[in-house]
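These are the structures, in structure tokens.
Coordinate-derived values only; no laboratory data. From a predicted model like this one, the values you see are computed outputs, not experimental measurements. Cβ atoms are built from the backbone, for glycine too; each structure is taken alone.
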Structure I
Amino acid sequence: MSSISTGRTALRAARRVVVKIGTNALTNATGRFNRQHFDALGQDLLWAAQGRELVVVSSGAIALGVERLGLPSRPRDIPGKQACAAVGQSRLMQAYEEAFAARGKAVAQVLLTHEDVQERRRYLNVKHTLERLLTAGVVPVINENDTVSVDELKFGDNDTLAGLVAGVVDADALVLLSDVEGLYTGDPWRDANAELVTTVMQVTPEVLALATGASSGVGTGGMSTKVRAAARASDSGIHCVITSGAVPGRLRAVLEGADVGTLFEPTGSRRSARAAWIAHALRARGTLTVDAGAREAIVTGKRSLLPSGVRGVEGDFGRGDPVDLVDAEGAVFARGLAAYDANELRRIAGHHTADIEAVLGYRYLDEAVHRDDLAVL
């Protein structure tokens with residue numbers, strides 16, 4: 001996990017960049033919006049937007065709502081947070097509008113829930129809208145729609161949202177601005193001997209173990225969410241850096257190729273828009289356990305999953321719903337869209353394709369999951 005120059009050089013050449021700004025990077029120690037720091041961060045964003053296409057995924061609406069309503073602290077209940085988000089979102093956009101107006105840059109507000117990307121048609125609507133905004137030279141400022149989001153509609157945190165957005169817009173680079181310099185070998189708040197990991201070649205269980213998942217206070221995501229977002233980005237061929245948003249100039253340093261923060265090297269090639277949607281936007285509604293031969297055919301041979309390779313079916317899902325494919329050890333290695341519903345798959349699991357009609361009385365497709373509907377993870 002030592003630093004190498006090629007990834008940093010690629011960051012200098014990045015032409016489309018997604019920058020995620022966390023709540024902790026926008027607030028002070030009391031959780032209030034830090035306007036002085038926001039102004040400095042705005043200058044970095046303005047610099048980044050010159051000669052590049054920039055997408056900003058920004059937290060901060062709830063903190064601004066707390067400030068505007070004069071509340072002593074951030075509410076803990078969902079309606080309270082939603083009310084603060086409703087009050088604060090317009091103030092957050094006003095801050096970005098004023099910051100980018102200094103260089104004549106237009107900004108656009110985009111509020112999303114997970115439901116907006118779970119359904120294929122809505123996912124494409126989001127993609128096409130963002131593409132049109134970027135082509136027009138507009139900077140989209142994206143946030144989760146906290147005013148209406150509930151558990152089943154939520155991304156959970158803006159790290160996850162940023163990682164997904166990077167795939168939607170086919171970004172060259174994803175920069176996650178946090179309140180710490182990057183991923184450390186220990187908790188830097190408690191361990192004076194913790195060392196910064198400068199480069200991660202692949203997100204392994206050992207790397208995930210370094211991320212404690214602890215939050216610093218007012219944010220919803222910890223280091224584990226950032227590492228997982230970086231893993232999704234790198235899996236789609238996107239360079240990702242986690243670095244401090246509390247230090248002015250850090251974003252500029254990253255995009256100039258400086259050795260700051262933690263760089264996550266791409267581990268996969270660029271996915272098609274459909275494969276990226278299947279791999280990262282969907283939430284599985286069931287699980288198919290497959291045998292070793294089927295796993296090899298899917299991963300190495302890029303083949304479909306046939307019913308004969310299915311050894312177990314879990315969940316209650318319909319035809320066309322997303323399902324995870326797991327091996328005999330329970331490790332998820334692919335995600336796809338089921339060609340049959342759960343009950344049908346239970347009946348034809350282990351059978352050859354020629355037997356489907358005899359078992360069910362009909363046959364939709366020869367495959368349990370077609371290769372065009374599969375994404376290896």
Structure II
Amino acid sequence: MPPALRRLLAIMVKEGLQIVRDPSSILIGFILPVFLTLLSGFATNLDIKGVPIGLVLEDASPEAQSLAASFLATTAFKTRVGRDRREFAEDMVSGRVRGMVVIPQTFSRDLAQADESVPFQVIADGGEPNTATFVQNYAQGVWFAWMETRAREGGREFAMPVNLLPRTWFNEELLSLASLLPGGMAINLTLIGALLTALVVAREWERGTMEAMLATPVGRFEMLAGKIVPYFLLGMGALFICLWITLAVFGIPFRGSIPALMAVSAVFLLSALGLGLFISSAAKNQFVAAQSSILAAFLPAYFLSGYVFEPSGMPLPIRILSHAIAARYYVSCLKTLFLVGDEWSLLLPNMGGMAIIACVLLGLALKKTARRIA
């Protein structure tokens with residue numbers, strides 16, 4: 001066996017033993033993916049149900065009572081009924097209700113005259129714009145459903161103001177988690193990959209074992225490769241933990257293939273591990289390495305990857321900057337694999353972007369350590 005290969009295998013075995021013996025590596029590689037994936041799934045769900053609203057029933061007619069029953073029956077709202085809007089004014093201010101639906105005194109009379117164009121008021125809390133839009137849209141949906149039922153019971157055909165025939169591709173049920181959880185996997189692996197190498201190398205500087213390794217004939221490439229391979233395998237293990245939770249716990253559909261996912265994730269993990277090695281070359285204690293990993297890896301990935309905020313809506317300089325974030329390409333790949341499938345015309349360009357970033361980061365880490373490892 002060539003001496004260089006023997007030294008490389010020795011470093012890999014040494015790093016593998018350190019992973020087994022070090023509780024923090026187990027925590028980052030196995031416990032942190034579980035926590036982050038569960039947190040992403042339960043905390044970032046944008047599918048709202050049971051929004052508390054107040055229903056002001058100023059008209060006591062059978063028609064008004066019937067419409068009120070429709071609001072009470074829907075699972076979208078948690079409805080409280082009152083006779084005066086002043087009953088809910090304080091609750092609106094305190095946030096105990098997120099909107100009011102006011103059925104006016106003239107409701108039954110207007111309904112008899114106009115039949116289909118009857119005004120009723122929807123008041124939403126603009127402090128949370130997404131919830132306010134939800135309240136307005138679902139209130140309109142309850143109204144249309146009630147009018148359709150009423151027309152059918154009367155033997156008539158209800159004419160919608162606009163006849164829409166919507167069709168949704170890829171995410172047919174419009175589940176927010178189907179889009180958010182794949183992106184959340186990218187954010188999780190960004191933090192895990194950067195922390196694995198940054199903290200471990202910084203710990204060696206703190207304990208003095210790095211100087212002992214520098215005294216050996218190990219070359220800089222052997223050193224970096226020997227450290228990357230074990231943590232690369234640990235990162236791939238974290239990937240499958242995240243994938244299993246996403247599929248088994250949250251039931252998110254996965255239309256791609258495991259080999260394609262492994263190929264895409266392997267390229268991305270190299271960039272994340274390279275970033276951690278680059279951070280570790282400058283930070284020689286674990287606190288600085290941890291803070292630097294959050295600033296350099298987690299925050300840019302969270303805000304600029306398209307996980308939550310679409311880059312196309314950002315100012316031009318920020319959009320340009322986002323192309324230097326590997327997580328942006330990885331989020332796109334994961335959404336493609338989960339929602340579309342193995343669409344290589346989309347995957348390959350993103351893999352190329354991640355590969356370029358990985359080469360740059362690994363090259364910088366190699367150059368940064370060249371003066372110490374030679």
Structure III
Amino acid sequence: MVSRDRIVNEFIELVRIDSLTLQERKMADVLKSKLEGMGLAVYEDDTGGKIGGNAGNLICSIKGTKDVPAILLMAHMDTVVPGIGKNPVVDGNIIKTDGTTILGGDDLAGVECIFEALRVLKEDNIQHGDIQIAFTVAEEGGLLGAKNLDYSKIYAKYGFIMDDGGKIGTVAVKAPSQNKIDIIVKGKAAHAGLEPEKGINAIQIASEAIAGMKLGRIDKETTANVGIINGGQATNIICDRLEIHAEARSREPKKLEEQTAHMKECFEKAAAKFGGSIEFKSDLMYPAFNISESDDIISILRRASDDTGIELILEATGGGSDTNIVNSKGIQAVDISVGMDKVHSVEEQINIDDMVRATEFLVAIIKNVA
């Protein structure tokens with residue numbers, strides 16, 4: 001049986017460990033020790049050195065007792081800022097922050113659900129196939145851990161990534177591709193009071209471009225955002241250079257291509273109008289995935305839903321996760337809710353009952369692999 005007290009105590013223990021992106025060493029050491037305490041051999045890959053971090057991804061495998069396809073259970077060990085000195089507060093059925101930092105349920109709740117599921121399998125002598133576990137670094141920094149994971153060690157057919165929010169039973173089966181967009185807008189400096197006519201204002205170019213741009217919710221599959229603008233030296237100098245960071249996402253590759261081209265065109269037209277120029281760079285951060293309701297992994301989820309009485313809710317999400325990368329490696333994978341709420345904020349919290357139910361659902365998934 002799933003132990004509520006064990007979940008609460010261990011989750012609080014993990015949350016108190018500082019584990020910012022690229023600074024996961026303490027967390028990795030604790031997770032490795034816990035896995036080894038279960039009798040598992042743990043392999044740490046060399047991702048840390050590749051991405052400028054101080055820890056790699058942790059990978060381990062459990063030999064099964066049934067001849068069924070191997071599965072991968074995954075969660076990430078890094079957290080966002082403000083995430084130093086986290087002090088979790090238990091308030092009835094809720095674990096929340098003290099209001100000064102994030103909680104770290106994204107994604108330590110996922111880590112904890114995996115730990116508790118492994119203990120239940122052993123204690124209840126539940127038959128299962130091979131299970132592989134990967135705890136990744138730098139998910140919050142652009143899925144860098146999953147991108148650099150040593151996939152030569154992974155042979156699983158299905159992946160269950162414990163890193164979603166919403167009602168327990170919610171499973172993300174569709175997610176978008178994302179383009180990271182960087183623009184440099186170039187104008188010409190001049191004295192703003194004495195001879196503004198001789199200048200070309202990069203801010204004016206950017207304003208014109210952004211004002212005519214489709215942003216926000218484009219359609220049910222596509223979004224776009226301009227998030228960061230940096231530039232300018234002084235109020236008496238015509239701004240000659242701006243750096244802009246933006247993004248576009250879509251679950252439909254053609255729409256992503258069209259939205260990115262539209263954003264580029266807006267900047268080009270504005271630059272031409274005022275006599276400036278631009279540099280436009282777009283990089284694919286991660287590819288989309290789309291799991292069909294007829295795919296075998298959905299059958300596993302439906303059987304787990306029937307066994308637990310947890311309603312299966314298949315959703316299309318607008319966010320990216322390690323699930324995008326795992327699917328791109330040929331492993332059919334979905335992202336499963338662990339009940340995280342108000343993530344990436346100092347109001348983050350999680351319902352203890354949700355973590356218990358998420359663990360029960362995960363155990364049922366493992367039992368129903370066929």
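Between structures I, II, III, the calculation of mean projected area of the Cα convex hull in nm², for residues 181-356 alone yields its largest number for III. Calculating relative contact order in percent (Cα under 8 Å, 6 or more apart) for structures I, II, III picks out III as the one with the greatest value. Here P(r) over Cα pairs in 20 Å bins from 0, in percent was derived from just one of the structures I, II, III, and that gives 28, 53, 18, 1; the source is I.
Taking distance in nm of label points 7 Å out along Cα→Cβ at positions 173 and 341 as the criterion, the top-ranked structure out of I, II, III is I, with the highest value.
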